[in-house]
Every structure is written in structure tokens, then in C-alpha cells.
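Have a look at these structures, which come just after this line.
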Structure I
Amino acid sequence: MSTLVGRKAPDFTASAVLGTGEIVSQFKLGERLKGKYGLLFFYPLDFTFVCPSELIALNHRLKQFKERDTEVIGISVDSHYTHHAWRKTPLADGGVGALQFTLVSDLNHSISQNYGVLVPEGGVAFRGTFLIDKNGVVRSEIVNDLPLGRNIDELVRLVDALQHHEKHGEVCPAGWNKNSAAITPSTEGIAEYLAKHADRL
């Protein structure tokens, strides 16, 4: 499947466990993201190995995403009952505790298929991350193989970069961080940026 970047994020309705612990049968992506940014965070399975480290790291940075008006949504092929049980399992026993963001159940694999992250013949999702803007358009798509955990701070940085571009019209160079210099998208702009910053790239 071709990349979703620049295209509308596929909508879905599915059962889920909310950040409050409530189980719902009709979680609707489009309704939840209305007027907000979204971070869809696909992972292979509950009660596995890399996955809890990623979701706990996400939870630790959830305040940062909320400050950026960004809704975090985890998705795996587990049932909502398994999600609920995993949240009830202590960290010391391989659980994730009371995560404060939504975990969606993709039991029939349709969401993973629509986002192009379903492992061929594997029945689980790759570690796919999709950043969605306020218009419902995918602006970043990162997919890792199963053994490769993600850097959650990089995902916060991507939200910052998108929001900086939207606000100022500038583009964000390699390694850009919030409040650092960006580039005016012109021949003169890149020349000026490189003259000042190339040695730090």
C-alpha cells in the first residue's frame, strides 16, 4: 500500500478502552479528533515485550501531547477485554497500569489493513505511528519492524515541527527542536540557514 501522508486518515469505529478505564463499543476516530491533532500508535499485542515500554513512555509524556492539543490513541489486534485486563495488570507483572489514553481494539484487523501496517501473514500490526492534523490529513507516517521500539520524544518533536510550520510557514530542518531556527522555504532562506547553522547539523 502507498503511503498515507498527504491523504485523509482512514476513519473507523471500533470498541475501545478509554483513558478513564471505561469500555465503549462505538469509539469513532473522526468524532474524537474533531478540531484536534491525532497520534495513532499501532503496536503488535498486549502482554508482550517491547509494547509495554512504548505505551508507558507514551503515558509519561501524555501531558506534553495534551498541551499540544494532540489526542493519543493506541491500537492493536487485541480485544477490548484484553486491553482492560492489561491496564489492570501491575507493571511489575508485565502490565501497563492505568494508561490515560484510549486503547482501540482492531480484532478483525481492518484498521491495521487500512493503515497499511498489518504484518503479512502475521496477524498483528507493525509499530506504525501516524500524525494527523486538525483537518484529518496524515502528515507523518513512521513504521518500525516488531523488534524496534520507538522514541516517544521524537513524536513530540514532530508535533512541534508541524505546528511551527502551520503557524509560521517555515520548514523544519534536520534535528529541529521547538524554539530553534527554522528555514524560510526559498533559495535565500536555505542559504541563510546553512551559512549560520550547517556546522551544527
Structure II
Amino acid sequence: MQVSKIMSANPVTISPDKRVGQALKLMQKHNIRHLPVVKNDQMVGWITSRDLREVLLASMLEKITVEDVMLKSPLTATPDTQVEEAARLIYEHKIGGMPVLEGGRLVGVITMMDLVSAFLSMLGLLRTSSRLDVLLEDRPEALEEATRLIKEAGGGIINVALGPAKEGKRSYYFRITKCDLNPIIDALKQHGYQVVDFIP
């Protein structure tokens, strides 16, 4: 999935000559924590609510502008950046978000919340579902047969996550559309598979 699918397009921006107090009020008004700084239709910086809080008291005593405290060369993404890559950058650099640029022009903002929402959606956690944890031999045939049994017993598989391998076996976590799990569990047990846990 590309960043363009989950970013906030047409983000709120501020000019570099504004006071930091104005920037903070703008963030509060729109319930955001990051502001791209734009001058003459070009992004010239990036400012966060944390940056503003650190200088807010001083700004009451003297004229401190957004330009004085903004980050002039922030990390950026493009609309074509993969969501996984954006998540890696945000995690490794311990930032809450970053601007999305296309040809040097600001086209959006991607934040940690956008990424969390995207991953929850990818994992099927935003829809009603059940989970079935099955211990299988660590070989492709076992997974294929367990998957077939689940489907034949009426389970619609949303996704499968892998647990660590231990002594030739591995836990597989099946996210399944909400259904009665009993026929599925019975079918797996009849074929010798161990159901470790489940969430109906």
C-alpha cells in the first residue's frame, strides 16, 4: 500500500513569519500535532506541537516566529512511498509524522495515527472477526491443509500471522470472519491439529 492511500491530503499549513502562539492555536483548532511551514507555495519547514511547547513561555517575552523554531530539512515521504517504509522511518527516527512531497510540492501529511489505522485495517482488526491459534508442524503442507479445513468448515480467512518456530512446530494465528468456531475447531482436532487458543 502506498502513502497516498492513507495520508491526509490538503493539510493545514502555516507561514514562517507567524508567531509560535498562532501556530499552537492553529494546531489546537484542527486537533493536529504537526504543521508544514509553507512560503510562496513551497514547503520551507516543519513544526510540531512539542517544538512549540518548548518555546511558548519565551515567546511571551519576545517575538519568536515559526521560522525561528521550525525544522528546515525534515524527513519526507512521497505519495509512492510504501506504507511499511514510512512506518520504518517514523519508528527509527522517533517522530510522530512527516510531510508528503511530490516534485518538491507539499501534497499531504502522514502521521503515526494514519499508519496505525492502516495496519489495523490490513490485519482486519477494524472489522468484526474471530481468532484461532493453531499449532502446526513447521512445513508448508501443514499450513495448506489447516487452511483448507478452516475454509471447508465455514471459516472465511482474513489473514494469517506466524508465531516463532520451536521444536519443529509453529503457532499460526488465523484471523477469521465472525462465525461459529466450534465446527472449525472440531475439524482441526479430528485431523490431529492442536488448537492452542481462540477468540470467538
Structure III
Amino acid sequence: MSSGDPGTREKILHAARTLIEERPEGYVRLSDIGRLAGVSRQAVYLHFSSRAQLLQELADWIDESERVAELLQWAIDAATPAEVLDRITVVHATHRPKVSAVASALDRAILENEDVAHVWRQRLEERGKLAARAIQRASEAGALSPDWTEAEAADFVASLTSFRTWKELTGDYKWSAERYQRTMSRALRETLLIPKARALPGESAGDVG
């Protein structure tokens, strides 16, 4: 838990986000963050005991400012399992670009710092819980394909919509956000749902699968 003046904490988080986004492939030191925020390195440590904690709270702060929890609840509350899966891909396609630099910094630091690896695992667990809720909706509605167990289907959703998959497709292969969202949505629905449950509003069953 961070301590100290909340206003100073906000300045540090703003500075950290700015520097990480400016240096997507570089290492950002806490002293650099403090300098941009107009505070000492010691002040940074007063609020964040380690680089891992700063990265974790920065990612959480961005999620909060972008209202990610509300967006994910919007996805889970969709009328049909097909819409749930579609909305999950919408949220990932629109939110990922906003946290890409910070997520990449976490990803790169995993091998160097066990605390960072723990932070990353926590975020993976949260994404896994979302996938499990989506699959539970499909199972309860009788829409989940009998080829899948709920656990395996949840793993598939989490993997297909992972940050690393998104980064490879939109970065290395230059997919647009629209193409990513459309393709991931269709892949999830066609793979995991029974044929009559795959269509979105406005589509017929014959349009999908």
C-alpha cells in the first residue's frame, strides 16, 4: 500500500506513465521518474517500496482511470454468450493500446525480478477469472460446445485474448484494432459455442460457422 501525500503519488504515476510510454523498449529508473515528477528519489520510495510495486500500481491506476472494471462488467452482462465473448474482445481491442507500454515493461522485467513476476501472475489470474465467468455464462445457457470442459474453454479464452497475443498480432503483424477484434470475436464464438449460439444480433446462424 502506498503512503504519503496522494497528490505526490499522482504526480509520480503520471511521470512513470509518461517516461515508460516515451521509452517503450528502454529501462526507466526511479530517479528519472522522480525528476520528471519534481520529487526526490526518496520521495518515490516513500510511495512505492519497489519498482515492482510502482509498475503494479501504475497498471492498476490506468485500469481505474479507464474504468476497465466497468467495461468488463458490461461484457459479462451481455444478453447472450456470443455477445459476452464479442464484448470481451471489444474491451481488449480498445484498452490494450492504452496500457501497452506499461504491460510491456512488466513483461520484460519478469525474468529480472521475482516481485514483478508475481505482479504479472496476479494480472493473469484476474484475466483468467474473467474468462471463467464468460464460459460459465455459456455453460449455464447450454451454449458451450460439448467438445470443451469449462476449465479448458476458460484457458482458451484467456490465452487467445492475452496481451502477448494482442501485441504480436497488432505489433509484429500490423493488424488493425478492428481486424483484431473482429477475428478474435469470431474465433472464440465459432470454436467454443454450439452452432445455434454463435450469432450476434443482426447475424443469422448461417453467417457464423
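Coordinate-derived values only; no laboratory data. The model shown is predicted, which means the values in this text are computed figures rather than measured ones.
Some points to look at:
- Structure from which 1.10 was derived, Cα Rg over 2.2 N^0.38 Å, for residues 15-86 alone, options I, II, III: I
- Label whose coordinates, when semi-axes √(5λ) of the Cα gyration tensor in Å is calculated, return 37, 16, 15 (choices I, II, III): III
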